[in-house]
Structure formats: C-alpha cells, structure tokens
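These are the structures, in structure tokens.
We did not get these values from a lab; they are worked out from the coordinates using the rules stated. This is a predicted model, so every value here is computed, not measured.
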Structure I
C-alpha cells in the first residue's frame, strides 16, 4: 500500500499524549459502530506505533482504549471471504505485517495497558493480549474470548501464541481456544485472560494510569530471560508423555466430523510451543491463512455471521410487529440464535418438521438397505450431524429395521453420509421453492441450529452451493443417487434450472 493511501486510512486510532507522558490510543473506526481489524485499523496501528517509537523519550506509558460501546469486534469478515489459495503468500504477509506491529507495541519498553470497556472477542482480545496488562469493566453483556474455532478458523492475530505462553499449551487449548467460549468478564479474569476488573467504564482510565505508575518498566513474560512455558514445554518428558492423548481427545470430541479448525489450532499451539514467540506467530499465521482459504471456514462464517445477522434483524422486526411471546422468550433465554430459530419456527411452521422427517425417513431407508444402526450413527457423526437420525425416526414413530451383525455391504459408507445430507438439502430446496421458508438465510440457520444439520456445511442450502461443482455438481450427484437408490433423490426441475444458470444459494 502506498504512503498516501496509508495516511488516508490511518484514522481509526487517535493518538493523544498528555503532560505526564501517558499516550492514549483510542480506537474509533470512522466507518462503523464497532472497531474491526480492517485496512483502516491496520494502517492506523502502524502509524501510531511508528509515532510511539519516534517520541519514545516523551512516553511513560500507553493506554489502549475504545470510543465505541464495545472494545473491539474482531476481524473483517468481508476481507476474509475474499481469501483465496492463489493469494496465500500475499495473505500471510498481510497478517504477519499486522502482527509485527502488535509485537512492536508489546516490545516498546514502556507499560502498555488495554482498557476493555465492552466486548473483546477474537481479534479484539488479540489486540488486548499484546498489552502488558488488561483491565476490563464488568458491564452487562460484555464478553471476552477467542471464538474463532467456532466458525472454522483459529485465533490468527496472536491469540494462539500468546495464550499458550500465558496459560500453557493444555489450558490454552482446553479452556480457551478449542471451546471457542465467550467468557463473562469475571470468568475471563478467573481463566487469566483479564488481569484486573473495575465496576464502571469510567474507572478504566484511572486504573490504567495507576498500573502504569507502578510499573514504569515492563516486559512480556515471554520476552524475559529464562521464561518457561507454564505447564512445561513439549520437550519436557512429563508433557511429552501426555501429548498423544491430546489428538486422541480431539478425535473423540469431533467424532470424525470434517472440522479442520480444531485440528489446526492444536497443531499451531503445539508446534508454536517448541519455538520462540516470533516463530510461533509465523506458524500461527500459516495455519490461519490455510483455514481462511478453505471452504469450511467460508461456510461457517456465512452461517454464523452473515445469515444469522440477517435472520436476527428479521426476527426483531417480526417480534415488534407480532408481539410473539415465544420469540421474546427465546431471545431472553438463549440469545440471538435461539431467537432466530424461534422466529423461523413461528413464521414457517412446516420447515423444521419437514427437514427432520426427511432425514428420519432416509435413516429408515438406509436400515432397510442393510446398513446397521452402528454404521448409520457413525456416518451421521462423521458427517458432523448434531442429532442422531435414529432418534429422529423414533420421534416420528418410523420403524427402523434391525440389521444384525455386519452390514449388507450394498451401500458404501460415503453414500450413507451423502444420502442423509442430500435428503435434507433437497427438502430444504423444495421448501424454498414452495415458500415454506422465506429465504436462504432462514433455511440455513434453522437447519443448523433448529435440527442439527452439520455446521461445517453452512446450512442445508449452503451445502448445495458449496458442493464440489456448486449447484451443478450437486444436481449431478443427486441424479447419481436417484439412479442408485430411488427417485426421491431426483432434483426438482427448479433446482436443475438453477444449476444450468449457475445460480448458487446466497
């Protein structure tokens, strides 16, 4: 990026140095209501860090603050959606550049405090982790954490490398990274992501200044001579003896589902623990870019952000117009996701039952074809289903043949998986065509969070779009399944026409 462009973009962080030498870096993205890790932030970060180094003799300490209601919302999802394998080297350089500036900030030689006034999730927490001390206001609704694995990525802005050095490999993975948990402020403090709590936002600045006064010279623990990884390094015999259990535990949790992010996070954490912090950050970047270029992360980001946001807006509007107690209660008890599902169930009463019935019928058909209950459940688990299709069949009082002993062998395991997935995807497409569900976003969100369709797919209709060859590839495969297993897999003329025009489900 040229200097002129950088100067134009460097407006997302205000730099203010007072008479006492305390510099306040106030994040305030001019383009929206939240701070994002976008081009404006990255250019601003480089600019203010350059200035800190230029004025270092006049600087006693730094406070990272936010002018928004939240501290920092995270990464730029539009930018991530544009990631592609062809640009991997460029993307790695870009991510490393931003992380280099955060690294320069924490190596400033002056105390840096993050004053967290609201939610700090993903990239937001990663910015705070580059500070030497994190103070959070315990305000209602504030959440702190690294939720990236929950949408097909890993914390690529330093989150893996720094939490491993703060908590140790096992605790960082088991308590923070892999669960993708959004902690309350007090829980974040208990885990160790936050160092200090204040009760009100207006207490943050004073607390930050007090800490700076008490710690005129500070280094990150991992920059101090003789630093040892909490819980031991992978080279430690005791740690090494436990390492084989970690991937085994992960396999047990995933049950074979095609979810690359947890595996990549585990690899980045362990590999990064063998090396210094700067090398670990580079390892983390490579895994992050690899995941961001993959279809699974694109599916999950679309579902958990774009589609969910669209449905939440519609649910809020519908609730205000219809005063539906069920939707309001769902929001109060389960948040935006529960609200979205309740809204869809209220407005499109047949959609969820139809999808659940369709997979139950297919489970019975598979059993009738000689597939054992064990293989059927394993196929569903390895496809990423959150619900057991046999249980769904029981709920609809559908009899399941008991194929005793070995499978009859007439249905390959991959076909068992695709018969379940295609059955529901075809039903979702039929519901959209008939108007039983209003739009693609609702169809996707309800399928995942309403009846347990595999989250890695991005939803029942996104599964069609993301299939190899997109809608055309899906239609071709559906015709193959129809030839082998029955006309119920034959795609509708409407879907075939969509394949001919190349129109995916957006």
Structure II
C-alpha cells in the first residue's frame, strides 16, 4: 500500500495530466532546467489525449516553418511557380546583344547550380553568345533589408550557411560551396576550390593540410567567411584532411547577394562560351527591356518539401517575404506589394487568425524560426495541424513535406533505440532547435494510432533564462522516448 501511494505521489508531482491514469509514469517528466508546452490531440473529434502547459508561449525555433508551409500552400496553392525573368536592352544583332542582361527576381528560393546550368544552355540555344553591356540584378520585389535581426551577427563574418541574406534573386541559397580534397602527399596543402566554378569577388585562403591515415580520427576541416569590402569576400579554410579522404564540401553564407548571384551567372555563361563584357550591378528593369527567357521555379509543393525536410532557413524566409509581397498590409489580393519581413508577418498573422482561427496571442518575427523572439504555444500548433488536416486540397503536400522518423531529413537519426524501431516511418514531424539565448528542442507533427486514428502532437521545450542550459541532445532523446511511450500507452 505504501509503495502504491508513493507511485501516485511521484506521478502527481511529475505533472501527468489529461488522458493518463494517475498510476502511469508521465512520458514527458518536468525538469528543473527547462519549461514545457505539450499538446497531443485526436484529430477525428479534437479530443485532448495529453497536455501540459499547452497554452504557454515558448520559442518554437524551426517548428515555426509549419505555419510558413501552411500559409504558403493555402495562399499560393501547391502547383504555383515563381518566375525568374531574363531581359536584354539595346539592339540584338545575330549572336550579340549590344546592351545589358537584366535578371529580375521573383522569389525563387531554389535557383541552384542545376537550374543555372540549364539557363546558360537555353541562352546558348537562343543563339546569344555575347552581351556587350552589364549584368543587372533587379531584386526590387523585396526591400533592402536582406538580413533581419537573427542574421545580423553573420553579416561581416560567419561560420554558417543558414544566416545568408534574403533576396528576390539568389543563387544556391545565397551561399558558397567549398570543395575540399586531399593532396596525394602528406603534409602538403589540400585542394580547396569554390564549387562548381570560381566566383569573382570570392577569394579562398587555403590553410588545410593533408595528413596521414593514422591521423584520420583527429582530422577535421572547417571554414569561415570574412567580408573585406562590398565587393570582396574571403573564405578561410582550416584544418586537416587524411590523404585518402573522399571529397568534402562546406557551405558558407555570403554578404553581397546581388554581386555574388550575378557572378554565379557570369561563371556559368562563360562555361558555355557566352560572354558578359560589363560589370555586375544592382538596378531596376528598364521600361524598354525585352524578355529573353522566363525560368519557372519548381512547384511550391517541392519548395515546401525542401523547406521542411531539411529545415532550410533561406527557403523559409524567401517565401515568407514572397508571401508578404503577394498579400501586403493594406493591399488587396494581387495588389502591388513588396516583400518585407513586416508584410510577411502581416500575411502570416492574417492566415493564423482568419484561416486557422487562432485568437490567443502569439509572436512571429520571421518564417524560419531563426529569430528567438518567436513565441507560440503547443495548442496553437496542434490547431494549425488540425486545420491543415481538414484541407484536403493541400494536406497531402503538407504531410509529405514533413520528414519521417528514422528515415530522412532532420529526423533521419531519431528513434534510434531498439524500442522505437517499429515506429520508424510512422511519425512525420518538424523539428526545432536553437542553442541561444536558451536551449530549444521542439517537435510537432502527426502519427497514426491503431485506436485513435490520426493524432496531432506538439512538444515545445526551452531552457530557463539565466540558468544552466539543458543538453539539447538529452531533450531530443527524452522527447523521442516520451513519444514512443505515448503511442504505446494510449
């Protein structure tokens, strides 16, 4: 009897709530070093199966992308494409354009090397071999604020790719890839190059040494970017690489998006022997310019998949601004607008309040979750998940954009314990992680239960401000274990 009373007391203080018998251990025990907001809901009738502080507002980190993806699919539709347009000025005589090449951005976040290779090939097929003027990049669809507060720290120096500037036209996520290969001889400099072609304005400082196979365990490579001037950036590559190591690639953000994107275009054109004689400049499309080529993006369904599966911050915030340009504050649908973070916030807020029907307070500063000022509750997230499940016109694409536990994306290495193996692939969810200003580990999505059918869940956990922070790895491990316990015990 004493043992039974003790168990009841422990469970009570652990905070087990709705849907759990008192004698069961709480699958998400409270901790002195963190705060939680958790809500698990059966979607067939909206019944809460488990909750804990479900209305508390916490930092969601990249779980914010669920709201972004939901708004995009609902407002643009899954098959929508964004169209980058190439124009030329001046007369065209045979293979030569006696004027400028003008590229107008439309917010395509997946304008990559693969796309640019095809574009350069198409220009060749159109019979153009030379532009005598400049290459002008028109990013006027978005405002000049290409870095919000969450990206400012990486403006002059960065060791990351995720803090890249947000522009209407960008190439390769406004980042640079460094390809690193070992030398044939030990103690010799490694081979370090910008991939796939050298880019004007980007210098490489190679400080990587090739070492023996015996040193493989301790060998590691890194790189950081320094911005020297508005037209000059340096990528400093450091560390060691074993003599027989496979090729490695490191991605780092850039500062001058217009210049680098334009030089990417020049480099690919030169690979096809198409010459641009002038300089890369920022500007606006002249009224007398003639359309040369229109390049549609991948359909939105694919863009959203890239956004969620790999939690790509650049895709999220480019599309966040594009949403703001489509639905600006004070404007009607399709009224002229500019992609700003403020307009993105307005458009997202309207979607959350009017479409999803959330009336309780929340804070969203960007669409990626990179800004730690974002605040939402677990219940607000499950409300979104419930709303999307009822939208059959967009729900299949929304669900497919979420990585599966133990299979792919940010969840590829989760559910690693043997007890969780049967559930791999049966849970689809979005992760959220930040290390500053507090530790943040979040998880939200869907699972199908044999008794309850489709279930939406949201688990938000933040370290307490001003105190020692919990291990993010431990938080994720406990969340995985708790989720398995819930699925097994419901």
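See the values below:
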quantity	calculated
Highest-scoring label, criterion being relative contact order in percent (Cα under 8 Å, 6 or more apart), among I, II	II
Origin of the value 25.1, 96, where Rg and Dmax of the Cα atoms in Å was derived from one of I, II	II
Test item: Cα Rg over 2.2 N^0.38 Å, for residues 413-460 alone calculated as 1.12, pick one of I, II	I
Which entry (I, II) yields the derived value -8000 for helix-only ellipticity at 222 nm (-39500 (n - 2.57) for each DSSP H run of 4 or more, over all residues; to 500)	II
Read-out mean projected area of the Cα convex hull in nm², for residues 237-340 alone, computed value 9.5, structure in I, II	I
